[in-house]
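In the part that follows, the structures are each spelled out as structure tokens.
Please treat every number below as a calculation from the coordinates, not as lab data. From a predicted model like this one, the values you see are computed outputs, not experimental measurements. Cβ atoms are built from the backbone, for glycine too; each structure is taken alone.
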Structure P
Amino acid sequence: MTNWLWKGRVWAFGDALPNDNGLMPISFTRAQVYDEQVLAQHCFEDIDPSLAARIQPGDLIVAGKNFGCGNPHTQGFLGLKGLGVAVLAESMSRGPLRACVNAGVPVLAPAPGICAFAQTGDVVTVDFEHGSIENLTQNSQMEIPALPVIMRDIVAAGGGLGFMLERLKALETRGA
């Protein structure tokens, strides 16, 4: 991802949306499914089986406190990447935040006040590099901490694996 300015429709969720059986049915973790496109079709299936089909690339998941709680299995976050969405969350614990970035999903957390700022159906623009968010539907703006550079680099590389491969290639090019 090289464009850090996103414009999309909001899909809002409340507090404590779990990773397992919230973002993704636990059965995909148990079956060790890692295909982003397969997983994308099953995102939020336990909440609303038709939701993944309505979400479009570029849309934004707005979530309350403790987004992705529970075990930070990668399947839910790979599913979000397959959907082509970004995440704005009031808060996330360290494990899910790292899993989200490692999967290559743009994320801003903590984003205090985001749930009051944007509701399902609103259209917003987000500048992940500077932390500015504009709600075009409600004609309002807010500022939050930007996505740190190292996290942007990981997301831009497509996730942790892509980032490591880029680093290895750079070392080989330098003759290290």
Structure Q
Amino acid sequence: MTRTRWTIALAGLALILALANWHIAQKRAVIADGQVLLLKLRPADPRSLLQGDYMALALDDAAMPSATVIQGLPYRGTVIVALDENRVGRYARLDDGSPLQNGELRVQYRRHGDWSGHRLDYGAQSFFFQEEDGPRYESARYAMLRVAEDGGTVLTDLAGEDRTAIKPSAD
């Protein structure tokens, strides 16, 4: 390889690494400063032979608009979620750009459709855990997310009925 090709290859690699680190820094900022949002889960199949142990995050219907509303939504957008006194979120309304009321969060979504119909994804569809921790997460009832100002989310934990984070075994 000529010197120019090496320079271009190294510059490309440096750019890729810089972008990856910038994305990681953004997610860490959301985890550190984002508001806590709990979304109630409904039962889903928690196993995958190819991917390992994980829990598919099927959100409760209270976190979703009606099926007819979801069908008409664009692929990406934001909705408003109302928080109760325990920070459990319920779908409140579509985001029309109006200011948020007390106890509301703007949350980004992606619309997905499959054999069971259309649903919204608020940032995470599954939670991976180590094999021996499977029984610990069977009691999960809530997805615990951190929400940024712009509505971006990061899944941080799963929580039990008491709405406290379930921690993995300390091995």
Next item on the list: Have a look at P, Q and say which one yields 13.1 for mean count of other Cβ atoms within 10 Å over residues 24-31, as calculated.
Entry: Q
Next item on the list: Taking FRET efficiency 1/(1 + (r/R0)^6) of positions 8 and 88 (r between Cβ atoms, R0 = 35 Å, to 0.05) as the quantity of interest, name the structure among P, Q where it is greatest.
Entry: P
Check: Hey, percent of Cα pairs over 27 Å apart derived from one of P, Q reads 36; which structure?
Finding: Q
Margin query: Out of P, Q, which has the highest value for mean count of other Cβ atoms within 10 Å over residues 16-23?
Written below: P
